[in-house]
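Bear in mind these aren't lab numbers, they're just calculated from the coordinates by the rules spelled out. Keep in mind it's a predicted model, so treat the numbers as computed, not measured. Cβ atoms are built from the backbone, for glycine too; each structure is taken alone.
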Structure 1
Amino acid sequence: MSLPNPPEFLPEGENLPAVLRPAEPKRAGRKDLMKRVKAEGEAIEQLVLTHGAVLFRGYDLSSPKDFEKVAGTILPKLKPYVEGQSPRTKIRGNVYTSTEYPKQLRVTMHSELSYVKTPPPKLLFYCETPSTTGGETPIADCREVYRRMPEDLRDKFERLQVKYVKNIPASEKGLGKTWMDYFETNDPRKVERYLDESEMKWEWQDDGSLRTESIRPAVRTHPRTNETVWYNQSNLWHVSNFEAQRREALLKICGEEGLPTHCYFGDGSSMSDEELEVVRNVLWDCAVAFPWEAGDLLVVDNILCAHGRMPFDGPRKVLVAMG
């Protein structure tokens, strides 16, 4: 089935996100959107594959329950946020708050869980309460990021891959989420099975903390479109992502080996600050931002599209689901 109305684009002149509004204002409730997703699913999916993200705007979605119901219609199974390093709160089922980093900070562009063995194919963002100012969730086409990345640097990442190293505390007194929060279980045996199945090296430390290492691709091929995309979180994991003062403090406290997160090239060689700065600049140059409106639902192909978060003032409640 084709779409009843051609999509708009935000901001005007950009290629994403494609915006779909109710064909009839009187049919703009949660159940109407669910019916539309079922009826036009193939056409909507093609729109997502073409543009990377689709924004449903103008529908009366007013609660986490509404979001969970629609999310369950779009995705066959919502997945838990296992191995996710961002601080989040589980609202209901597998619906979470978006990143809870301090509002004054900008969240680096990234593809969700791109460092795990099998990342979630799709992300759904729902805006229950937009911020007073700022708070956009910028998105970037990872195909365009790949094309714009300097060829020599791109080839180096593609050839060597990325080695992710994480030190996960056993107590909330440590830096970052505990391993219990990180893997959503208190059972170390379940964690060990997960790590083995995910082809990760791991070691329990004397203080009960957990150190993990994994080597993942820096570039991937989309399973449906066969397009090549930039797909790694080196720019977010590397210590150079922190401002100078915090970086210096972390290195003084932890040393490089003990950093909460850090990364190297897959052969163990170091990534330079200059290389990571180029990566960040290309990602932000490709980023497209639009102001949230209450009730917005953004469908993101998590392989084709990266995202971030802008600083904000005032209340902001954006929820996320993945699958």
Structure 2
Amino acid sequence: MRVAAVCGGVGGAKLADGLLHVLPAQTLGLIVNTGDDFEHLGLHISPDVDTVLYTLSGLANPATGWGRRDESWSFMAALQALGGETWFRLGDADLAMHVQRTRRLAAGEPLSAITADSARRLGIAAQLLPMTDGRLRTRVRTDAGWVDFQDYFVRQQCRPTLHEIRFDGAAMCEPAPGVAELLRGEALEAIVICPSNPYLSVDPVLAVPGLRQLLRAAGVPVVAVSPLIAGAAVKGPTAKIMAELGKASSALEVARHYRGLIDGFVLDERDAAQAAEIAADAGVAVRLCDTLMQCDDDRQRVARASLQLAAELRNDSAAALRARRSRPT
């Protein structure tokens, strides 16, 4: 048995951790968003990859969900004293990850190989796959024009109104080694789309040429977990962005966004009133669950609900699953 999960951001990393603890670790494959990657202070930063690495290895800062626990900040203090840019904070221990990644990339190693080696060294048995080794960068258009995602997300703290999102370089990319093999594997039993921001964390993955097609062609159930609870995101700007893009901030709108791609949808129990409409409108099976993940038990509860829904959907034939996803969206 193998399970593949698509993830990005803190919510995605939390569910990935839940899956890791309810499955044999070697059966889990994670496809991680790299649209957030950027160059800062001469270093290649991979925020979502690092969040997954730190979360699955038990090193993540429990207060923020990103960065490392028990971090120190001598580097940032010294940089500030020298007049350097400090809007994107790099802790002393975290800095080692970025320096090592940048050095290895400059030596010609692909991001996928570096990520796999980092996971192994941190004791992670699951397979970690960046979505691509290519240079795909998420950019957003605000009232001030087009800016890099991290500039909008961290430096400007999502304050400007967002009008449009694009994924620069996507056409030149291809899935990283191992991604297609994971999604086509005979042992694959389910694909889970984690409760990550659909527009900023999942859409960049789907923008990699061929990756959306691989998901739609998979002969196993594809289940998405809603990133919203009662119309609000637990963390991050999902609800704000949906409103600014002219979309209702609702789980129904998220399910519609994934229509033609998923077979099942895990809905927070506080949004139970939307279940029947989601099932009818998006044409998917719906499972209710408390999706708020505040502790390890919560993460495992959501992971089990996702896998149980996928197990129920496996009663459908591979042909029936593909036919459902081939309907017009």
Structure 3
Amino acid sequence: MNIRARYKNPLIVCGFVAGLVTLAIARTGYCTEEPFPGPVYVSLKQDNGVVSFPGSTFWKGGPSMLYTAVTPDGKVLMVTSPTTDRVYAFDTGSGEQVAVVATGKTPKGVKVTPDGKEAWVSNESGNSISIVDLSTYEVVGTVATEKMPHNVRFSQDGKSGYVTLQGGAGLGVIDTAEQKLTRIIPLPGITGPHNLDLSGDGKTAFVRDIVNSVAVLDLETGTVIKVIRAGNGHAGIDVLPDGRYVVTGAIGDTFVTVIDPGTLEVVKKIPVGKGPHGVRASADSRWIYVTVTADNKVVVIDTETLEVVREYPVGSFPFWAAVPGNS
């Protein structure tokens, strides 16, 4: 196999010298440029489990493992199972299930609060959010929402939560102390708010819809600044921790879209394969991990070159990726 032909960035070939494996790989199994500065957890919807990187270790879960979120300390992974109305908790050290919690109807997105104490689960068919205490794994609160809440993102101080309302109402604003929806911001120009992320200063929301667009929302004024065309279908969206790029997938297409958050222009569309959905950057913003649902692989993009440098075959229908340090 021609390693340089397959892995386009020559830095990634640091483990190979004239066809020989270096001592570093012999000892660790990985090149020093292997793109995993920390663990990455990918849900496998049709294989009912999770694959953990590096090492591609499979953890058995429940039916239709979908959205994932990891606690700030990296010790617990939460994964939703919409077909069973439950969320699963895994010990990331062992890969063992530590709890299975009944939520509302059709749980989709899950997010852990910045203090690591709670997981908020969006119940799409239940028009509610279940709040799970991570010390007891019990539901301790419920927030009523408008139709089809899909995913939540918290402000850095944890005082506010923002929930995408895929039924069409817009973006819901939640007072987390009161556990109450206090405001709904309309999102003209997009259809079915699906997933979201926030700028580093918390002033701007980037909202991906179910069709082909990203709405850029000024949270202070409640104004949509711009609607940016992305690939077809719904997808995840991620603002790199260093703020350099915004990246979104397109489950009905073959590429991810990279946006400059300063100019709000598309920087590049990167071909990755059929059905990219989940996108998440490493905590140091060096790599972007993409779950490619139809091709059953995880693709790694080098953020310095914006080129695909790794492809890892996984089980059936990789859906979402969680990375400690990038909520």
Q: Using helix-only ellipticity at 222 nm (-39500 (n - 2.57) for each DSSP H run of 4 or more, over all residues; to 500) as the calculated read-out, with -500 as its value, let me know the right label among 1, 2, 3.
A: 3
Q. Suppose you compute relative contact order in percent (Cα under 8 Å, 6 or more apart) for every structure in 1, 2, 3: which one lands on 12?
A. 3
Q. Of the structures labelled 1, 2, 3, which one yields 116 when volume of the Cα convex hull per residue in Å³ is computed from its coordinates?
A. 3
Q) From 1, 2, 3, which structure was FRET efficiency 1/(1 + (r/R0)^6) of positions 123 and 283 (r between Cβ atoms, R0 = 30 Å, to 0.05) = 0.15 calculated on? A) 2
Q | Structure with the greatest value (metric mean count of other Cβ atoms within 10 Å over residues 147-154, set 1, 2, 3) | A | 3
